[in-house]
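Presented below are the structures under discussion, each in the form of structure tokens.
What follows draws every value from the coordinates through simple rules; no lab data is involved. Nothing here was measured: the structure is a model prediction, and the numbers come from that model. Cβ atoms are built from the backbone, for glycine too; each structure is taken alone.
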Structure 1
Amino acid sequence: MGIQNFQYDAVVVGAGPAGSLAAESLAKSGHSVLLLEKHREIGIPLCCAEAISLKSLALFCRPDPKWIAAPINGAVLYSPDGTEVAVPWPEVGYVLERKLFDRWLAQRAAEAGTHVLVNAEAVGLISSKNGDFSGVTVLYQNQIHNISCRAIIGADGVESLTGAWAGLNTALKSTELHSCMQYLMSGIDGPPNMARFWVGKEIAPGGYLWVFPKDAGLANVGLGILGSLAGQKKPGEYLDRFLIKHFPKAQIIETMAGGTPALEEGHPMAAKNVLLAGDAARLTDPLSGAGIATAMASGQMAARQVAEYLKTGNKKHLENYPSLWWSGLWKDIKYHAKVRKVFLKLEDDDMNRIARFLSQLLKGKEPSKINPIDVAKQVVRSDPGLLLLGRHLL
């Protein structure tokens, strides 16, 4: 309750999946940790499509019915001309109840020994004489408090300020940020428990539109677009136009908006005794925009490096964080960034040809044996025009 201490081994800014996993990991390593959340409730506001693969989720925890809205039993992709690519795959993933999931992760961190403080906003870092940062300035109950610590993890989302306070250039160009809009809707018909995706310049320029079914007749319906390709149109305009055509009787229960970064390797993630994780570190899948698993993974990895630094005093553990990330389990993201470059150059006719090829290529295949990178290479080889655009993917 309230600020119980003014000195910690580490302060984690932001209690989303990245921050909670980082705090839990540090606490389990025996370190004193303060986890700050600027909102009055963890998990709110929601800015997420809420889908995650079982393979990714299983790296961190077992699925729990308390925070699972529905299973995902496969996916259907629709090209601009309506060509369908269907891949049935029982329980390949889940649509989460992110509000409940985030609170559950924060509870795990608290039970591990983390001091969790909500309605507490980090408003700056405290510089020390040796050039590092000796703490975090926090606005709590209308008062400014200085919290001392030896290391800081910024997990404060796409709008993160922690990196900028540490001297990192975390600004995003218009080509590096997808603008997203999503509705929680009732009355969305279609195949049950199948994730559905639509692509096309008239549907979601530079991105895609999704429908993720939830329980009790609800579904997340949203899209992400690249502002540099959308002209003056906003995400909501594209989404509303799609809904009028495809789901005219559906009703909006909740609205949410946000942004998803899409960067390549090389952007800043560490400075002095400050590490960034999750969206704050721009660690989403640049092709799909997925960010829950990368947030949890980077939060854990940042915490491990901070724990080693706290134990040894050797800053190499902090400095090595970016290279460890890009050479580790999530290194395929680098290839996804290359695929995204090709995707952004595709015309609708290209997407239609790709969909027709995929519908034949994947027909009857065992989904668990499909390698996305191999599929991408086969797609490029299938068409002379695509070979010209994507030869660097081979």
Structure 2
Amino acid sequence: MLNRRSFLQGLGTIALAGGLSGCASGSGDPSIFLLSGSIPPRLITDFRKTIAEKKVNFQSERQLKELLQLLEKWLKNQDQPVSQFSIPIPFREQNPAIGNLVTLGDAWLGKAISNGLIQPLDTSQLSNWSKLPPRWQENMTRNAQGQLQTEGKVWGAPYRWGMTVIAYNEEKLAQFDWRPQDWSDLWRPELTGKIALIDNRREVIGLTLKKLGYSYNSSDLKQVMGLKDQLFALQKQVKFYSSEHYLQPLILGDVWLSVGWSNDILPVSDRYNKIKVVVPKSGTSLWSDVWVKPVLTTSNSLVQQWIDFCWQPESATKISLFTSGLSPLILTENPEQIPPDIKNNPLLVNPKSIKKSDFLNSLSPATEQEYQQLWQTMRQLV
């Protein structure tokens, strides 16, 4: 049965994708490009009431990758000369006007910085920046190469977060006297050939590192005792890898357990009682949706107001209730003031797991190559 939370989330996604997708601006009003479903439409309505006669245009994209490509396209187009004889061509793809603010996944923040796609934010103009949890602030503070740096500049404003989690089919595991609690359960013999994993080397190698007591961001894999053996053993447990289609087989019972992103899994768990969600006790990977400022855009007070508006308590509650993620501000609120529907979110059940979890930081080229080689070797095993 579709409950209130998932119903409103689905309704919000439809409204945002359908009602705002045509709002790209050519009028000179500031434009904000956001990930569809990451902001409740009601929040945009509430914000517009606070700015009276002023206008802000919102446009949604379905995938974070599309938003990254927009940043790349804007910079590329700026470098290309415009012909004085340019003639409009019917049905030709039109490039949207450069936005003033864009949603980006924090895992791509380092790339966006090093490639010159975005510019730092002025946190002195963001009165609610100080209310963010310190870890979320630290994850946004980077040098010009996109690496974490305590004295660096702030390159993003996180407004929603989630985790990589374990989902399992209760009907399939009913025959056993155990339920998954941590990454180590993925190696149980009962799950041989019964697991779906996301097709992502940082996630798969990272969860194995966590099982062994290391960070997702470990930089010298050769020094991790037993890592190869554990990965090769895990490969035998996996029925298939997919970053898009790992939930339908779980619902149908073709696999018994899936590892995936909470923003995908939580709505499915809301809809199907047999799908249970577990945050691994030893910690997992964290992700954030963040506001970034395209490198070619100028400062705009309305855009700064919007960022701060997303960090107000009422906004944090709406984001946490009516999207498939949580506002980082929820982590700093008095637990007694958090609505029950949020407090019971599986991501918040075990606060210790959050403290043990890692954001996926940018790795050096040499370390990236090490991950890639190990991933290829693992996947080639029969």
Note: distance in nm of label points 7 Å out along Cα→Cβ at positions 51 and 251 at 3.7, derived from one of structures 1, 2, originates from structure 2
Working back from 18.0 (mean count of other Cβ atoms within 10 Å over residues 307-314, computed), options 1, 2, answer is structure 2
One of 1, 2 was used to calculate Cα extents along the principal axes in Å, for residues 187-282 alone, yielding 43, 24, 22; that structure is 2
Highest-scoring structure on relative contact order in percent (Cα under 8 Å, 6 or more apart) (candidates 1, 2) is 2
Candidates 1, 2; distance in nm of label points 7 Å out along Cα→Cβ at positions 163 and 331 computed = 1.1; producing structure is 2
